[in-house]
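Below you'll find the structures, each written out as C-alpha cells.
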Structure 1
Amino acid sequence: MNKDRLIIFDTTLRDGEQSPGASMTRDEKVRIAKALEKLRVDVIEAGFPIASSGDFEAVQAVANAVKDSTVCGLARALEADIARAGEALKGANSARIHTFIATSPVHMERKLRMTPDQVVEQAVWAVRRARAYTDNVEFSAEDAGRSELDFLCRVFEAVIDAGATTINVPDTVGYNLPTQFGETMRLLLERIPNADKAVFSVHCHNDLGLAVANSLSAVMNGARQVECTINGLGERAGNASLEEIVMAVRTRQDLFPCDTDIDATQIVTCSKLVSNITGFPVQPNKAIVGANAFAHESGIHQDGVLKHRETYEIMRAEDVGWTQNRMVLGKHSGRNAFRSRLDELGITFASEEELNTAFSRFKDLADKKHEVFDEDLQALVTEKGIEAENERIRLVALRVVSETGEIPNADVTLSIDGEERSVSAEGGGPVDAAYKAIEALVNSGADLKLYSVNNITSGTDSQGEVTVRLERGGRLVNGQGADTDIVIASAKAYINGCNKLLEPAQRAHPQVGDV
C-alpha cells in the first residue's frame with residue numbers, strides 16, 4: 001500500500017525562539033538550519049522578517065545557506081510584512097511565505113477590531129499579495145482552535161481560491177482535546193469544496209500537555225503537515241515536539257496512513273545542538289531525546305530487554321541517533337580527527353584561523369578531562385561563538401575561597417571594553433560570591449531569574465554547563481557557560497548574559513508573531 005507523505009514543518013527558529021531567553025544569533029540560526037536540513041526537514045520556518053533587522057538578516061542567511069529544505073518566513077496579513085518576507089527569501093532555492101490573521105471571535109473583536117467580512121477580505125488579499133513573491137504560500141487562521149467551524153470553512157475556501165497551497169489550523173492557545181481537534185480536521189476536509197487543492201496542516205501548542213496528541217489526532221483525520229519544534233521548544237509550555245511526532249508515526253505504521261522523510265538517526269544530534277545553543281536543557285525523562293529515554297532501572301525490565309529487546313523497547317536507541325558515529329576524542333587526537341568529527345556534527349568553520357582557534361580550545365579541554373565527547377564539542381564551539389560576538393566583558397581571572405565555617409570569597413578580574421578591573425566580594429557560596437563580584441564591576445542592574453546547572457557528559461571530570469536567565473526592564477536574556485570547573489562555568493554564564501544585556505534589543509515582542 002502506498003503511504004501518503006507527512007510534511008514536517010519545523011518552527012524552532014521562529015516559534016521556538018519565542019521562549020523567554022531563547023533568542024539565537026544569525027550564525028546560530030544557520031547552524032541549526034543546516035542540522036535541520038541534514039535531518040531532512042521539509043520546511044524550515046527561519047523567522048519573522050518584519051520583527052527586526054536581526055530577524056530579517058537571519059532569515060536571509062538561512063535562505064542562502066539551505067539548499068535541500070524549503071525556507072519559510074512568517075508575515076502578518078499586511079503589505080509591509082509580506083514585502084519584507086519576500087525580500088528576505090530571495091536567495092532561497094525553495095521559498096514559502098506563511099501569512100496569517102486571527103479568526104476566533106475574541107481575537108477579531110478584541111484584538112483586530114475587524115468584522116468577519118473584513119477578515120476574509122484581508123486574508124484573501126494577503127495570499128494574493130504573497131503569490132507575487134512565490135507560488136508556495138501558507139495561510140494560517142490564528143486561534144483556529146477557538147474559531148467557529150462555519151467561519152473557518154468560509155475563510156479557508158476563499159484563500160485556497162486565492163492561491164494558498166497550505167492551510168494551517170493552529171491551536172494557538174493549546175485549548176483543544178485530541179478527539180475534538182481530530183474531528184475539526186475531519187469536518188474541514190469534508191465540508192470545504194476545494195480542500196483537495198491544498199495541504200492541510202496543524203500547529204499545536206502544549207498548554208495542556210496535548211500538543212503532540214492533538215497533532216497526531218489531526219494527522220489520523222487527514223492533516224498532512226505538522227508544525228513542530230526540536231525538543232518541543234516554544235513560548236509558554238512549548239509546541240508539539242518534532243521527535244515525538246516523527247517517531248510516533250514511524251513506530252505505529254500499523255495505524256498511520258502516512259510517513260515522513262525524516263532521517264531519524266539525526267534526531268539526538270539536532271536535539272543536543274538546539275539545547276546547547278538556546279540554553280534550554282532536555283529533561284532526563286523526555287521522550288526520545290531524554291538521557292533516560294532508553295535506560296532501564298527495574299530488574300524485571302533489564303532482564304526482559306536482555307532476553308528480547310522488544311519486551312520493553314518499542315524502538316531502538318540507534319534509530320534516533322543515540323549511538324550513531326560516536327567517536328571519543330582525547331589529548332592525542334589530531335587536527336584531522338577533530339575537523340572530521342565536527343563535520344559529522346554539522347559544524348564548519350569560515351576560515352582556517354577559526355579552526356585553529358577551536359582546535360586550541362579543544363586541546364585545553366582535553367588536558368582537563370580524559371575523554372572529549374560530542375556534547376563537549378558542541379559546547380566548545382557554541383562557547384567560542386558566544387565569546388566572538390560579545391567582546392565588551394571578558395573573564396580574565398577568577399579565584400574563589402570556600403571552606404567550612406568561613407564566608408566564601410571571590411576575587412574577580414574582568415576586561416571591560418579593553419580595560420582590566422578587579423574586585424573582591426563575599427557571598428553565601430562560591431557562585432554567589434563570584435556573581436556579586438562580577439555585578440560590582442559590571443553594574444548591570446539585572447535580576448537573576450534562573451540558575452541551572454547540567455553536566456554535559458557523565459563522570460566527575462564532566463564539563464558543567466550553566467544557564468542563567470537575567471531580567472532587566474522587562475527584557476529577558478539567557479547566558480551560558482561551560483567548564484570543567486562549575487564556578488568558572490557559572491561566571492562565564494553570568495558574563496555572557498550581561499554582554500547580551502549590553503546589546504540593543506533587536507526583537508519585537510514575541511506575541512507579535514504568535515500563530
Structure 2
Amino acid sequence: MSRILPPGFSEREFEAALQRFSAVIGKPHVITTAADLESYLDPFAPGNAAAYAAAAVRPASTEQVQAIVRIAQELRIPLWTVSTGKNLAYGGAAPRLKGCVVLDLKRMNHVIEVNEELGYALVEPGVSYFDLYAYIRQQGYKLWIDPPAPGWGSVVGNTLERGFGYTPYGDHSAMQCGMEVVLANGELVRTGMGAMAGSSMWQLYKPGYGASYDGMFMQSNFGIVTKLGIWLMPQPESFLLCHARFRQEADLEMIVDTLRPLRLDGTIQNNAVIEGAVRWAAGISNRERWYEGDGAMPQVAIERMIRQLDIGWWTLRFALYGRKEVVDLNYRIARKALEKIPGADISVKRYASDTVPAVEPSAAGDKGQAGIPGLAVFQMLNWRGGNGAHIDFSPVCPATGRDAMKQYRMVKTRAGEYGFDYYGGFTAGLRHLYHIFAAIFDRGDVHQAEQAGELLRVLVEDAGKQGYAEYRSHLEYMDLVAAQYDFNDHALMRLSERIKDALDPAGILSPGKQGVWPASLRGKKT
C-alpha cells in the first residue's frame with residue numbers, strides 16, 4: 001500500500017510537518033511506519049469500512065497537545081483524537097477521514113487526584129479503568145469506580161462517548177464534573193468552577209456560573225479534553241448480587257414493566273441488565289456446541305441450549321447496595337415484584353463491602369456491579385469461532401415492555417435475515433433502556449464481515465422508521481445515525497455545524513465525528 005497523506009499534502013510538505021511535530025514531542029512519539037500504524041486501524045471493521053491514518057502523534061502533556069494543535073491549524077492537517085483507542089465495535093482508534101493524523105493521548109496517563117472525603121478523581125485521557133481501580137486499591141481509599149464491560153478503556157474516552165457501567169454511578173456522563181479542554185486554536189479552557197483560577201470546587205459543582213459547556217464536548221469534535229473529573233461511589237457497607245431467570249421469550253415485556261418502577265423509586269439503584277440467552281451462553285460456550293448449520297440459530301436449537309445450560313431465555317442481573325437493613329428491605333420489595341412474573345427463578349449472593357466477588361464464568365459481569373473492571377465480555381468473540389469480531393447496534397429504548405419487545409423483535413428478525421444470532425439485551429436507566437445488539441462475525445470470512453456491515457446499516461434505517469435512534473455509533477454509520485435526528489429539517493445538525501465553524505474554522509479536529517464535518521467537506525464523498 002502506498003503511503004497515505006493528509007488531503008492536499010505532498011510528500012515533502014508532510015515530511016516538514018512531521019519534523020515540526022517531532023520537535024514538540026520527540027521523534028520516537030511520531031508514528032509513521034505502516035507496521036506501527038496498523039494499531040490505528042479498526043480491528044473489527046465491517047466489510048470495507050476502513051480509514052487509514054497518515055501518521056500518529058503521542059503527546060505527554062496538555063502543553064504538547066496545544067503545540068500540536070497550533071501546528072495542525074496553521075498547516076490545516078486534520079487530527080483524529082483518541083484517548084486509548086480501545087473503543088472496539090465502534091471503530092477503535094481509526095479515523096473517519098483518510099489521511100488524518102491520529103492524536104493519541106495514551107501517554108497522558110496520570111491520576112492527578114483522588115479525593116476520598118468528597119468522592120472524586122481527576123484524570124488524564126490515558127488513564128484506563130484498570131489504572132484507576134489499581135490506584136484506588138493501592139492507596140486504600142474506600143471508594144468504588146464504575147467500569148464499563150471492558151475495563152481496558154479510557155475513563156475520559158468512555159465518559160465522553162456517554163458510556164455506561166453497572167453500579168449506581170453507571171451513567172458516566174452524569175457523573176462527570178469539570179473538564180480541561182484544548183480548543184482548535186490551541187487555547188486552554190476549564191469548564192464549570194474550573195473557570196476560576198485556584199478554585200476548590202472544580203470537581204464538586206458542574207455548572208459553574210453562566211452557560212455550562214461540559215455537554216458540548218461529549219461525542220463532539222469541538223475541542224480536545226485533556227483532564228476530566230469523575231465522581232466515585234463511596235464503598236457501601238454491603239451489597240447483594242441478584243439474578244432472576246425467566247424461561248419464556250415473551251417474558252421480556254413483563255420484566256421491563258416490573259423493573260421500571262423499581263428503578264424509578266430507587267429500590268434498584270444500579271443499571272440493571274436484561275441479557276438474552278445467546279449473550280449469556282456466549283460467556284460459557286460457543287455456537288458450534290448447539291448448532292453447526294448456516295444462518296441464525298433456529299428457535300429449537302436455542303430452546304435446547306437453554307434447557308441444557310439451565311439458563312433463562314432472559315436473565316435479569318441487578319445489585320443492591322448500602323446498609324444491611326436497607327439492602328434487605330429493598331431485596332424483599334424487588335423479589336416480591338419479580339415473583340409475580342410466572343416462572344421467575346431468583347438467586348442472590350451477599351458480600352461485605354471490601355469483598356471481591358468470586359463469581360462463576362457464567363456470571364463474570366457481576367464484577368462490574370461490584371466496581372471491578374474486567375475483560376470477560378470478550379469471551380463473546382469465540383461464539384462463532386475463527387477470528388472473532390463484533391460491531392454493535394445501540395439504540396435507546398423507552399423503558400416500557402411494549403417498546404422493548406418491539407425493538408427486540410425488529411432486531412432479532414432482521415439479524416436472522418442476515419444470518420446472525422440475537423446476541424443482545426437491555427440495560428435499564430431510569431426512564432430509558434440501552435438496547436445493545438452485537439453482530440458477531442469471523443474477520444477471516446469476508447462474506448460475514450460484509451453482511452455484518454450491511455445489517456448494521458439496515459438496522460439504523462429500520463429503527464429510524466420506528467422513531468428510535470442510536471445514542472452511539474460505529475464510525476462507518478455516524479452520518480447515517482446523525483441523519484435520523486431530522487426534526488425541522490435537521491436543525492440540530494445545522495446548529496452543530498455553526499458551532500464547528502465558529503470554534504474550528506479550519507476543520508482540523510476529528511472531521512466527521514458524529515456526522516459533523518467541516519464546511520470544506522460537507523456533502524463531499526469521504
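Every read-out reported here was derived from the displayed coordinates using simple, explicitly stated rules and does not represent laboratory data. It should be emphasised that the depicted structure is a prediction, and the values quoted were computed from it without experimental measurement. Cβ atoms are built from the backbone, for glycine too; each structure is taken alone.
Relative contact order in percent (Cα under 8 Å, 6 or more apart) was computed and gave 12; which structure, 1, 2, did it come from? The partial results should precede the final answer.
Values: 1: 12; 2: 17.
Structure 1 accounts for this read-out.
If we compute distance in nm of label points 7 Å out along Cα→Cβ at positions 31 and 279 for structures 1, 2, which one ends up with the highest value? List each step's numbers first, then the result.
On the way: 1: 1.4; 2: 3.1.
Largest calculated value belongs to 2.
Assuming 2.1 is distance in nm of label points 7 Å out along Cα→Cβ at positions 55 and 215 as calculated from a single structure, say which of 1, 2 it is. Please report the intermediate quantities before stating the final value.
Values: 1: 2.1; 2: 3.9.
Checking each candidate, the match is 1.
If you work out Cα Rg over 2.2 N^0.38 Å, for residues 199-430 alone for 1, 2, which one comes out largest? Show your work: numbers first, answer last.
Details: 1: 1.30; 2: 1.14.
Largest one: structure 1.
Of the structures 1, 2, report the one carrying the highest value of distance in nm of label points 7 Å out along Cα→Cβ at positions 415 and 455.
Details: 1: 3.3; 2: 0.7.
Structure 1 gives the largest value of distance in nm of label points 7 Å out along Cα→Cβ at positions 415 and 455 among 1, 2.
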As an exercise: helix-only ellipticity at 222 nm (-39500 (n - 2.57) for each DSSP H run of 4 or more, over all residues; to 500), calculated from one structure in 1, 2, equals -12000. Which structure is it?
1
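Which one of 1, 2 has distance in nm of label points 7 Å out along Cα→Cβ at positions 367 and 407, as calculated from the coordinates, equal to 2.8?
Checking each candidate, the match is 2.
So if we calculate mean projected area of the Cα convex hull in nm², for residues 63-246 alone for every structure here (1, 2), which label has the highest result? Spell out each step's value before the answer.
Details: 1: 9.9; 2: 12.6.
Greatest value across 1, 2: structure 2.
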